[in-house]
Structure 1
Amino acid sequence: MVPKLGSCYYPEHWPEEQWKKDAEEMIASGLSWVRIGEFAWSRMEPEEDNQNFKWLDRAISILGDAGLNVVMSTPTAAPPRWVVDKWPDMLIVDSNGQSRKFGSRRHYCFSHEGYLQESLRITKILAERYGKNPYIKAWQLDNEYGCHETTLSYSVSAAKAFRSWLTNKYKSIDVLNESWANVFWSMEYNRFDQIDLPNQTVCEANPSHELDFRRFSSDQVIKFNRSQAEIMRAHTEALLIHNYMGQITDFDHYVVGDDLDIASWDSYPLGFLEDRSTQDEDFKLKFMRFGDPDFQAFHHDLYRTVGKGRWWVMEQQPGPVNWAPYNPEPAPGMVRLWSWEAIAHGAEVVSYFRWRQAPFAQEQMHAGLQRPDGSSAPGLAQASQVAKELKELKDIQQVQAKVAIVFDYESCWAWEVQPQGKDFSYFGLIYDYYKSFRSLGLSIDILSPYHKNLDDYKIVVMPGLMHIDKSLELAIESFKGVLIAGPRTGSKTLNMHVPKELPPIVPGIKGTVASVETLRPNASISIEEGGNFICWMENLVDCDNVIEQCDDGRPALIGNKNRQYLAGWPDQEALRRILSDSCSTQNISITSLPNNVRLRDTLKYRFWFNYSETESIVGGVKLPPSGVIWESI
């Protein structure tokens, strides 16, 4: 595979006489892909029954004639005003019952049938017009599903669709009442049309009700994406893509990905550090110009799985963004580092957002590869440097990692519905394991909960997995390596009940969770062998074998060398120690890394990355500030 570079471009934002010059400069800078069209609906169709595609025809021809491969987009993430006027109830409604107004983007409700048909109509028009265009090599469907908290909608349309979804699932209202245990608090229903959405209740809604609403909402995203994909498949052989976001977990990306050819995501290391990280202020200050050393890598590995091995970065941060609480300038060299780290994790394309900074509207403070006047911004030279380096380092092949983490969207919904502790986060729990593996110099694969074969791995961890699917259970039973589960693994039925046989329900683990407690942020429980449990602690009884225990005598780690269960949420000291021990038993070589240095192994090369303004030396490898180095292995 020879990775390529690209950029996001908005011909509708610039004078037409400038398009050819822009395209030529993109090629001269080493770019070969360009994404267009995802927010251009009002220019494609200024009003109902009044379409204007001539400008888009010319833009595609100019870009393609210059040598660029075009990613064309369906524009459905930003329906124009006339569509909202036609369907005034299509707007998404938040959990407080407030309709989200027109004036930005992603203002539609996935459950509104009128808007779905409107989106499919414009998709079909585009597919028929451009499906065979030789310059269009890929299609992006919509843009950033779920961004701005737009998956869950509490509209009238959503309530109607939810009742239909429940009817199809349960068939009988008695079955639903039993599945949700509605005998509790006299919540029993007589008919499906009595069921409302689980918001604005006096206190928490029934967790079974709320989890089903999360499943339904995910299915609405899947339906919306699949409907566009089916139209496209009938008119084009070009690749189908969607650009996911960082730490958006409210729909099942694996299932959405089943209908696409490639997964992509939008990587904004500094924006995400400020906007989504739960790290403390000292960490954010230290890495404010570099980004969290593990956050991007986690999503690279996740979306490689979502795309079944094929994935891109559709939007790579090239400078300061506009949407985070604070928006610092990347340290010199970091755009290059982020690009190479994506490539080392298997990205086929790294596309920078955007070619030129907009001089107007909401994103006018968001940097591009060029400034608004067309002069070069700092990121452009770094992108060009990557393009030149790619000509010398062409053969970057992925290799299966020795360790893997199971990541499950449904478990994330379950623990958001019933966290039990204010600070409990499924994403945070998984991410802590990922960070620990990375700090040991290991490459990691992310597995879906539907994975059917673990045999090629030496260590698999599955913390917090709500319910173990039958196919995964069979894979565990035949797995010869080390399995590490807990806390909360196998602790609920699919109906969000405590299992009749008390958890953990994990093959090969004997023990019972007698009770759980959640800890305040400044509290911890010490483990005798080193480190602590934080946030979450389970009291285990009737254990087959206690491997480690807490200072207060409670079991901390149970099982044997190949099947282990952790009774709590370990801090980094405890996790690194436990994972290191498992690596030792499996003859996995580790390299203890400082928190600013990370590495990634491919088939032929080892890549080193320095998330720091100072030189770092690890294992005899000298890394310059914001440096990327690769060596043959």
Structure 2
Amino acid sequence: MGLFNIFSSKKNDTSPIASVLPQEIYQSGVLELQDIIAPSALKVSPRALNLGDKLVRTFFVISYPRFLSESWFAPIINLDKIFDISISIHPIDTASILRTFQKKVAEVQSQIHLREEKGLVRDPILDTAYQDLESLRDSLQQAQERIFDVGLYISIYGDNESELDRIESEVKSILEASLVYLKPALFQQEQGYKSVLPIADDQLKIYSKLNSSPLSSIFPFISFDLTSDKGILYGINRHNSSLILFDRFSLENYNSITFAKSGSGKSYATKLEVLRSMMFDTDVIIMDPEREYEYLAEATGGRFFNISLTSEHHINPFDLPTPREDESSADVLRSNIVNLVGLFRIMLGGLTPEEDSIIDRAITETYALKDITADSDFSKVEPPLMSDFELVLAGMEGGESLVQRLTKYTKGTWSGFINRPSNVDINKKLVVFSLRDMEDELKPVAMYIVMHFIWNQIRKELKKRLLVIDEAWWMMKSEDTASFLLGLAKRGRKYYLGLATITQDVEDFLKSPYGLPIITNSSIQVLLKQSPSSIDVVQKTFNLTDEEKYLLLESDVGEGIFFAGLKHVAIKIIASYTEDQIITSTPSEILNMKRARVELASKGVVDSNNMMMNDPDNQTNIVQGK
């Protein structure tokens, strides 16, 4: 404030200091966006620019071949270097270019006639030029093509001159292999760099004339790669035949979701990912509603549990997990009580607020009946059974109706499934829970119980795991199971768990309020062939273009779109012969394999008890996913 007073104390003072206004002093200290993004220093030299700690060199394309293939620019776009590309496109009036063509055609015709009059041998270069000019002129006259002035500029970055020279050599060798030639913008590096900046200011103005067809072969009309340094092979990029290698555990969350119509290859693609993930020390647990993964479990030495009313495998929902180091027994007990209330809500077809309170109190007393409290050591206690809970509930006021509805689970037809101690051990690399033989009415209950059992096992030990939920639309039918699935998607990362959700009924999945949040919490999304009835919902949910929409409608089995973060490419699922023998779900192929095993066993080639059939011809051919 004192400084301002000095400047304003004398109205007639014309000294330089007094002439500086307070507003100007303020403005001189204001930071603008250009001050923040500008480099710390700038030095212009004939062949490069120094931008702070980086060197940048700009090039322009001076020559193209007679023909440009569709993917000629793909190696540059997919180059694992830091670079910028600018494409400046200026349409030329067709009428004016046709007049120029008429003169050029006349010149070429004249040269051909002169050679003929002199009796010289025909010049193939002139003949080819004449044919090209005539063909292009016809296309222009019929409005099938247009002519453009195209400037293609590339700026590469490096820490020093030798790195710039090395990148320059690599870029030139790639383009020159396609007969496309570059030149550095000598003594024009500043103008070249400004031409590449995203401000639409082309200061080089070095153009080549291209018609529509070759122009369409330049970026952004080609696909980029989704190739990582680590991960598993998901498939082939259908646009440029590159490999789609990705590691789900390198993303912000480890979840994926797959949408596809029946028979389009979703289970095949999932089994392929499971098989390849196991080779990278990933434990896999699968919820299998159709018994499709049994052979995979047997072939890889895993465990297969068939959950049904007559099954020998049982899971007690009252089991309590051993608390982790960062958890207390009270927290675990409280969490399990909340989960059990959700289970009874599904089993009993909904609860009123009063019944919810009674159930909550009865569960606490049931644990107390077995001397299980917040201070207990859960590894040394015997958990109660459903019949114990029924006994406690029967002695509570207002529990009579609940006991009657619960009887079928304790004494009725369904008692064999739920009223037994747990005898399931999932200490294997691959574990499959099949629910195919479970009655449809009980499937949501069975899914809820199995999912909680799996979650409790996951919390016991921190390991890299993949949990696969096939036909997840079953879980979306109940609010409690859908809510639990969303909880897994959100909390799984903390326990090094990747959740793979697979469904064919897209509309049923998205009707649930938990459907869209599960999608947004999945870093990897796979869309295979879609049915016309659901494609509009899929397009709206994933913001697909019309071209991508039609691609999903017209895709073959095992083809679709693969999303990883903000990137997505067209994918084709592939497998080797041996992988295909293990994971195929096509009934005719499974039947043929069974016959082949019986035949080979009769000849002594393989053991009849060995489910893994050797490849008799040592084939390694690639087959499309089914």
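Some notes on this structure:
- When Cα extents along the principal axes in Å is computed across structures 1, 2, the figure 110, 99, 46 traces back to 2.
- Per distance in nm of label points 7 Å out along Cα→Cβ at positions 111 and 583, the highest-valued of structures 1, 2: 2
- Structure from which 16 was derived, relative contact order in percent (Cα under 8 Å, 6 or more apart), options 1, 2: 2
- Which of 1, 2 leads on mean count of other Cβ atoms within 10 Å over residues 479-486, largest value: 1
- Origin of the value -12500, where helix-only ellipticity at 222 nm (-39500 (n - 2.57) for each DSSP H run of 4 or more, over all residues; to 500) was derived from one of 1, 2: 2
Throughout, read-outs are computed from the coordinates displayed, never taken from laboratory work. Source: prediction; values computed, not measured. Cβ atoms are built from the backbone, for glycine too; each structure is taken alone.
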